Each structure stands twice: as structure tokens, then as C-alpha cells.
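Where a number appears in this text, it was derived from the coordinates with a stated rule and is not lab data. This one's a predicted model, so the numbers in the text were calculated from it and none came from an experiment. Cβ atoms are built from the backbone, for glycine too; each structure is taken alone.
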Structure P
Amino acid sequence: MIALDASALLAFMFRESGHEQVAEVIEESCLSTVNLAEVLGRFVRDGHNSAAVLTRLQSIAIELVPLSVSHAAFIAEMLPKTQALGLSPGDRACLALAAASLDSHAGFLT
């Protein structure tokens, strides 16, 4: 499973630079609900209806993963380690999903 962040999905949707790489892995990808909120917010900001965008996203073979309490703890714990890099909560949510998929056999973040 590949954890996408909002910028990767937006590049795919707007056919921006890198969209081809995202298209190659979209069917084996997941997106946190935090990143989903970022994507929907981008469309709402531009005057689009969030429900229509959500319907479009749900037609794409991408797993939408709700944020869990364990994910939230991971996101908080990553703040001091990523602060110098300027990572947003959404960026750290993507890292939480990636870490969970890497360690899923051990039950990490479940």
C-alpha cells in the first residue's frame, strides 16, 4: 500500500507535474482523511462543491483511511522530529499511514 499526501493526489487530479507517477500507483494507494480534507478544501476554496469532489474521489480506486487515535499520537510524536522540515499535520498524517503499512504485520497503529 502506498500512502499519498494531498499534493500528490492534487497533482494527479490537475494533471500537474508528476501526475503520471501517481497514476501508475493510484490503485494501490491510500489517503488519510486528514489529507482528504486538504484536497476537498482546495476545491472548495476554488468554488467547487465538496460533495461532488468527494463522489469523484470515491470513484477512484484509492482507499480512504480514517484517522485513528494511534495515528494522532504518531502525528504528535513526529512534530519535534519534523519541525525543521516544516511538515504540516497533513504531511505527518501521510507519514503515519506509511509507517502503519510498513509495520502492519506487527500491529503498529492498528
Structure Q
Amino acid sequence: MLVQDVTLLEPGTMVDRYGSTVPDWAHPTSTAYRAWISQRARSEDQAGGRRAYIGDWVAFLPSTAAPTAGDRIVWDNLTFEINGPPLPAYVPRGGTRSLHHWEAALQLVEG
């Protein structure tokens, strides 16, 4: 099922002018995975003359990935943001659960 090549981007960190640690997208960590990505919904925002496309997608990532909310996924020249915490999917085994894969809601905004 995981037939698409994707790159999971996790931001580096930097200290801002107030001394707070903040994400640094200029220096992300990238890790390649096999995944399945599919579009769930799409809409357009044309308020105030804006011509924006908003897509809601979902990514299924292997259990070896460690996605978090706000990370980014690059696939087929598109960059998505993980929208909210990814959901773990477990396989029950003898009363204990074993992580099978991750399900991450993605959002793509263009324009």
C-alpha cells in the first residue's frame, strides 16, 4: 500500500530575538519514506480577489516514521503541512498493541 516516495521535513530550531526557541525551516531535517497520499477534499477561497486553492489530504506513513503536527511532507513537487497530531494505527497482538502505521491529515494551500 505504501507505494509513493515522500520526504518528511522536520524543522530545525533557532533562538529568536526574545530568547525563545522557535522552528527554523531554513535548516530542516529530511527523511525519506514510502507512503500513501490521497486527497480528501478541496475548496477555493476567492474572498477579496484572492484565488487560493485549499486541499485537504491524508498521508499514511510507516510505523518507523515519527511525524508531528506542523511537520511538512514533500511529494511529487508539492509541499504539505501536517495539520494536527498524526493518528497512530495499531495492530492488536495477544492483548498488547503494536504500531502498524501513522495517519496524518495534510493541508495544501496555493495562491
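Of structures P, Q, which gives 30 when relative contact order in percent (Cα under 8 Å, 6 or more apart) is computed from the coordinates? Among P, Q, the structure yielding 30 for relative contact order in percent (Cα under 8 Å, 6 or more apart) is P.
Looking across P, Q, the calculation of distance in nm of label points 7 Å out along Cα→Cβ at positions 39 and 71 that yields 1.2 traces back to P. The greatest value of distance in nm of label points 7 Å out along Cα→Cβ at positions 7 and 79 among structures P, Q is that of P.
Upon calculation of mean count of other Cβ atoms within 10 Å over residues 23-30 from the atomic coordinates, which of the structures P, Q produces 14.4? Mind showing how you got there, number by number?
Values: P: 14.4; Q: 11.8.
Computing mean count of other Cβ atoms within 10 Å over residues 23-30 on every structure in P, Q gives 14.4 only for P.
From P, Q, which structure was Cα Rg over 2.2 N^0.38 Å = 1.07 calculated on? Source structure: P.
Where is FRET efficiency 1/(1 + (r/R0)^6) of positions 15 and 95 (r between Cβ atoms, R0 = 30 Å, to 0.05) largest, in which of P, Q?
Values: P: 0.70; Q: 0.05.
Going through P, Q one by one, FRET efficiency 1/(1 + (r/R0)^6) of positions 15 and 95 (r between Cβ atoms, R0 = 30 Å, to 0.05) is largest in P.
If helix-only ellipticity at 222 nm (-39500 (n - 2.57) for each DSSP H run of 4 or more, over all residues; to 500) comes out at 0 when worked out from the coordinates, which of P, Q was used? This figure was derived from Q.
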